Structure I
Amino acid sequence: MGLLCIYVPEEVISAAGVLPWRITGSWEESTTQASFYRPEMTCRYCSHVLESVLAGDLDFLDGVATTQVDDDFKRLWDVLKYINKPPFQHIMYLPHTISKNTLGMWHRSVGEFIQAMEKFAGVTIKDDDILKQIEIYNQMRDLLHRVYQMRKNQTPPLTGSEVLSLTTAARIMPKEEFNLEVESLLPYLETRKPEMNNNKPRLLLCGEFLDNPDYVQIVEDAGAMVVMDELDTGSKYFTGMVDSSKDDPLGQLADRYMNRPGLSRMGDWHSQANQIIAWVKEYDVQGVVELRQLYSLPLDYRSFYLSKILEEVGIPYLSINREYHPSHMGMLSTRVEAFVEMIQ
């Protein structure tokens, strides 16, 4: 089951005996086929995903699930529904502000998704099935949290690009297998001494739909250490546990996907900024670099607010546009290098 965002409850998919798979779009420069359906000046992630679908690169998927993150995602879902690729498509309601009514609609949407997955997989999903997956996924989140705690070290055992590779693996592997692999990896990481200058500035990296480690590598090659991130492909994916001690596992599962720290929903910039500031203090960060994907409007709007708030608390902040696919690397490198020199 291909996933386009971090709001779809993966535990439901796993409880149906289906493998959740975070979709990566084409990293090729051209999106010729997708341009027949989508204007050029729209979310580049959505366009590159559609290009991969039309090219047959994602034919192994049996279905796709998403939420209406923004209008671009709705338009992508419209096209997938129209061309009927993959064979199963489901879109969930996503509240952009939190209230009793919107949370009620979200809980209802989770229930509808369970019914859709039952029909798709030909199974009945019971509360015990959900509880079992909650336990497995909570273990995965705890393991990744332990890895991220190591990033507080003066010299982290993993580079930022290596961490992104690890969280990417979490999005596409069976969670039981991933948990076993990370458990065996932790003792090695606790003693690993990478060849890294620990006098480099410590940075927090922001962005969305950033799934190519080359972009993280640009920041690190500019003379910095990426020790924390505010990425939907990183910290925002696994932060926040599901409370399995209550009698309502489905309700607790639904709440977890709405109540994670720092989620980039419209109308909640204040809590996002506060979460970034908290992580800056916790991980001893000297500056924040935001790599905003072209035409990802929620982050474009947020950058003005974030710039003002971070300036008020004395946190250096750089926000620059990037393509989804690797592009204009020289220009990005120059701007990040200048930012790192300013911090030094």
Structure II
Amino acid sequence: MLRTALAASAAALALTLAAGTAGAQTTTLRIQNHQAPESTSGRMTAEFVKNVETMSGGDIKIEMYYSSSVVKSAETFDAAATGILDCDMTNGSYQTGKNPAFQFVADTMGGYDTPLEYQAWVNFGGGKELINELYAPFNMTFIGAHIGGQESLTSTRPLNGPEDLVNFKFRSPPGMESEIFANLGAKPVVMDFTEIFTALETGIIDGADASSLAANVSNGIYDIAKHTTFPGFHSMSSDQLACRTDVWEAMPEAHRAILTAAEKVMALDMMMLTIVENGEALAKMPEMGVTLYDWSVEDRAAFRAAAQTAWDDWATKTPETAEFVQSHKDFIKRIGLSE
């Protein structure tokens, strides 16, 4: 009798556990990024996917599409918002056509000196909340940002200083950067990130604003472009994780916490790994025949002045842009970067 009762209890417990396992909610996300899988960012993205799946015990599955293989980079945000994808892991500044405020989601141009300062604005300076106010009408939710560090301009001709920007035809992302460089005499060409290598190879452009020194090496850009700025000065553009709001809100709270934490881990790892890999890339420059250009304090100041003049011009475009500009200015003052 006792044996029968114990067997019945064990069977009931087994059924309860099986039901609990069967009822566990799973999440599958289709995410596109614009980075090559072998790049620094691409490898960190793969690690992000692995971390998420491990921390969730396999309950979160991510289908990651590299090198903008589903839609063009600038179309990723809309593809996520409309259900072609679920999340966008490209760059907020691609969406400046929707509202100029998107520029200040990702790249302030002449604002912060280090990626850690920008991350501090996102996480502790009201940045995340402000971004989500901007994203809400598009049914998108901003989760977090990741950025390695200052980018290096690449070129097939010398880049000694601002004077060499005159008639410099280079790939630029859309938005404020194009205006700043145009005002300095350059000829920015807006094109998709994935088109850079072919455009350099065929001479359509003289150079490119692509990524960090290390990422440019891994992408093969220095096989063609033998001139580059380092340390970078012009841009520190941040990629993001942003998901369709209804998808995000339908997830269990635990899944949202895992994705948020994994994004922060990725952001920290990106900063550290970029330091290491930029140093390693720097050592390879002589054997690759690449000439480095470290702009003077005066030349950097000239660029920063042009960039911050553009800030004020952009602040007049929409109320949202004015909010972002003021937020960045207030935070830069708060952390002691300006008086």
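Bear in mind these aren't lab numbers, they're just calculated from the coordinates by the rules spelled out. What you see is a predicted model; the values in this text were computed from it and never measured. Cβ atoms are built from the backbone, for glycine too; each structure is taken alone.
What to note about this one:
- Taking distance in nm of label points 7 Å out along Cα→Cβ at positions 192 and 224 as the criterion, the top-ranked structure out of I, II is I, with the highest value.
- Answer label among I, II for the case where mean count of other Cβ atoms within 10 Å over residues 304-311, calculated from the coordinates, equals 14.8: I
- Structure (I, II) behind the derived value 1.4 of distance in nm of label points 7 Å out along Cα→Cβ at positions 128 and 240: II
- Mean count of other Cβ atoms within 10 Å over residues 144-151 derived as 24.8 - corresponding label from I, II: II
- Looking across I, II, the calculation of relative contact order in percent (Cα under 8 Å, 6 or more apart) that yields 24 traces back to II.
- Computed 26 for percent of Cα pairs over 33 Å apart - originating structure among I, II: I
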